[in-house]
Every structure is written in C-alpha cells, then in structure tokens.
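Q: Next up, some structures in structure tokens.
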Structure I
Amino acid sequence: MQFAIEQAKLRPITWPVLGVFGEEDSSIPVSAVNAFEYALNSNQTPNEVYIFPRVGHAFANPSNARFAVTQTRDAWNKTLAFLEKHLKSA
C-alpha cells in the first residue's frame, strides 16, 4: 500500500508543486513519479509534473556526461512559466 503512505505524507502540502524528471532516471523510476503525481492529484494539490523522454538523472547539469540541451531548455522554460504563474498570484 505504498500509494496510501505517499498520499498521507503529501497531504500537508497545499502549495503548487513542480516536478521535473527524466524517463531514464534509475534512482527515480517513472512508476514512482506517476504515484507521486497521482497522490498530489488525489489530495487536490496543484501540480505540474513533467517526465522528459530519453534522459536520466541530472540531465540539466552541464557537467553531466548525459547533459541534454534541448530537454534542459524545455524544463527551464516550464520552470519559469510555473514560477511566473504561481508567484504572481501569491
């Protein structure tokens, strides 16, 4: 019943959550990201969760051998839009 545990742990979060993940991240599998997003949605926590295809952990780190320029640019633009949307309304 991992979902029930995660949902309970996330229940206190009432502020908007942004999640940026790599599809090939071996430390945070897509199934865990999906469970995280499902728990946030079940708790009615505002969120935007993105899973970028064909990239792994730390894909936005330029010192990483698997640095992904295109996905990093997209993730950065999504982050700026998220902050613009939620900080302006605060």
Structure II
Amino acid sequence: MSYKILIINPGSTSTKIGVYEDETQLMEETLRHSTEEIAKYPSIYEQKDFRKDVILNVLKKKKKDLASIQVVVGRGDMVKPCILNT
C-alpha cells in the first residue's frame, strides 16, 4: 500500500510544502509571505489560519486532492499529531 504525504515546513517568511507518494516527490512549493502579511499577526501561532488557507489554495491550484492524503508531517510545534482517513 502506498501513502500520500503532505509535508509542511513553516518558516519566518515562507511556508515550504511537499507532496509525496511514498518516497516519490509529486510536488514541492515554497510559499513566500511578505513582511506586511506576517506583521498582521502578533505571533506565529496566530498565523495558523492564514498559512493553512495559503497551503489549501496551492494544493487546489495544483490539483492535489486533499482527501487522497493519508499522512501530514509538520516541522515545529504548531502542527499537532493527527491521523487522517481512519
């Protein structure tokens, strides 16, 4: 059985994402955020919905079906452990 994996790496002014099927990279993007966009949020925790929307819009534009992703991996403590499609 193969797994589709969404990897999220939130940085200070960008969010890097990748979609893999097992070890095969299907997509990789660096989503840049302007200083003005980031300055609207007092902390990185308050950027969560903003970054989530940016990620979901890119996945939709790239025709990556979110329902087909079984695993989400994130760097940092903003992304809490979860299980998808159980």
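Q: When you work out Kirkwood radius over Cα pairs in Å for each of the structures I, II, which one comes out largest?
A: Going through I, II one by one, Kirkwood radius over Cα pairs in Å is largest in I.
Q: Among the shown structures I, II, from which was the value -6500 of helix-only ellipticity at 222 nm (-39500 (n - 2.57) for each DSSP H run of 4 or more, over all residues; to 500) calculated?
A: Answer by label: II.
Q: To test your reading of the models, identify which of I, II gives 1.01 for Rg/Rh (Cα atoms, Kirkwood Rh), for residues 15-62 alone when calculated. Please report the intermediate quantities before stating the final value.
A: Values: I: 1.01; II: 1.05.
Considering all the candidates, the number was obtained from I.
Here, each number is a calculation from the coordinates, and none is a lab measurement. This structure is a prediction, so every number in the text was calculated from the model and none was measured.
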